[in-house]
Structure P
Amino acid sequence: MEQKIRCLVVDDEPFARELMSTYISKIPHLELVQTCENAFDAIDVMQQEPIDLLFSDIQMPNINGVEMIRSLQHTPLVIFTTASPDYAVQGFELDVVDYLLKPFGFDRLLKAVNKAKVQLQQQKQPPPKEAPTFMFVKDSQKLSKVIFDDIYYVEGMKDYIKIVTAQKTYIIYQRMKHMEDTLPSRQFIRVHKSYIVQLNAIRNIIGNTAELLNNHSIVISKQYKPELNRRLGITGDSQDDEA
């Protein structure tokens, strides 16, 4: 069952609070926790109840809606509902979901609520796992840490591969396919059945040869060159110039 969005309404006008209550009752995924006639009452509610979405007027006695939002330590998502356009810039500086000018209809409110729903869903998603930036390879009797940024290229030699880095060259028992799957595809590309290179390590492309930053040259096979050109942003005209 979908968890409802707990919302709070604050407006000093009784009719506005009543209208918002009616609108909210028509949206199945909203739960109205309370309506308040001033910012002080709203702050008290937010200190005692978990609120996901706040519908707030701006022009209210004592503390206006903008001042109220700025005073909060933990701010829910906010949709401003106001008769004045004068606070629009301040509202969006506070990163509010939407700014509704009174009078607004149910459809306009629903559009704003759907925006808030999407933002809440994004907030609840677990953060993406950070991509690894290194791997360990067997080096004699120990495991050595190899930083991806330090790799110039990988060369396949039957059942072994050679990993050439800025600091050292490693020869390990491994298949090229496994290494291709291990290295981050955003950073590395296969240019030949026997070679994988780091894109940032390429200094020049001369015909079907890639010249690397360590002055080593790698043969580029016809099979892999179109994708390499695409990844490097080399256009047809650029290829003609090289030729």
Structure Q
Amino acid sequence: MLKPMLIAMGIGLALASGQVTAQLAPSALPVSPDVEAHLKRKIGAAIPHMAVTGIQPGPFPGIYAVSLSNGPTLYTDAKGDMLVAGDLYSIKGQKLVNVRELELQKVRKPMLASLNKDDMIVFPAEGKQKGAIYIFTDVDCGYCRKLHQEVPALNKAGVEVRYLAYPRAGIASESYNKLAHAWCADDPNATLTRLKQGQQVSGTVCSDNPIAAQYQLGAEMGVGGTPAIFLESGEMIPGYKPAPELLKMLGIDS
């Protein structure tokens, strides 16, 4: 049974206390080979389309974190009779710490660092670069267009904006074609801007565009809608945020 200090939730929770950066230490007790084998066998049989890639000590004794290939982190006990899929929060003083998000950040950070900037549409910082953000974007979503209007202010403040494609309607969609036109254009930055302004663009869809790969990457990183902003730390900021708020999160004076 989960202790009262931990809340398992399958829905988002607004944290009135703001950004939380505290780190949680997992249980010091190692996972016994018998428990690991049992959980892998039982959970693997229940969800055979997602391989169980690891069983780790959870955030407190008696709970285990289950890692899946291309799937979310799950939480369970030694029996594995029930699974918690979703966010897990710990109460630390007067703040809530999203345990699952902290674990995901550890996975996302190297994934983002390994990306090739040549596969992104990058709006560089003006002058000395002070930070960078990654944005999974579509061209037809209203808040993606609104966020794009904040890019000049971010660039001026020293933030490099790195766009990744995430057509919400899927690969076989008009949104995919529009994004592909931007990525394949002679001037991707200008083309993406025109598309976000609702303008029509001409050109071809190149066969080696990275849209499908970036769409898959977004799904693996937990993107469920656009815009989805990621800091270099791996922290995800879902939805639109104005430039001053993003700069504050990055620790940059506006």
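Each value in this text was obtained by applying a stated rule to the coordinates, not by laboratory testing. Please read all numbers here as calculations on a predicted model, not as lab measurements. Cβ atoms are built from the backbone, for glycine too; each structure is taken alone.
A value of 15.2 was computed for mean projected area of the Cα convex hull in nm²; which of P, Q is the source structure? Mind dumping the intermediate values first?
On the way: P: 21.8; Q: 15.2.
Traced to structure Q.
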Problem set entry | Structure responsible for 2.7, with distance in nm of label points 7 Å out along Cα→Cβ at positions 130 and 234 calculated and labels P, Q on offer | Q
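Suppose Cα extents along the principal axes in Å, for residues 82-209 alone works out to 54, 42, 28; of P, Q, which structure was it derived from?
It must be structure Q, since only it matches.
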For this session: Consider the structures P, Q: one of them gives 5.0 for distance in nm of label points 7 Å out along Cα→Cβ at positions 114 and 178 as calculated from the coordinates. Say which.
Result: P
Seminar exercise, completed: Calculated from one of P, Q, distance in nm of label points 7 Å out along Cα→Cβ at positions 66 and 122 reads 2.4, and the structure in question is P
Exercise. Upon calculation of relative contact order in percent (Cα under 8 Å, 6 or more apart) from the atomic coordinates, which of the structures P, Q produces 17?
Worked result: Q
Exercise. For distance in nm of label points 7 Å out along Cα→Cβ at positions 98 and 170, which of P, Q scores largest?
Worked result: P
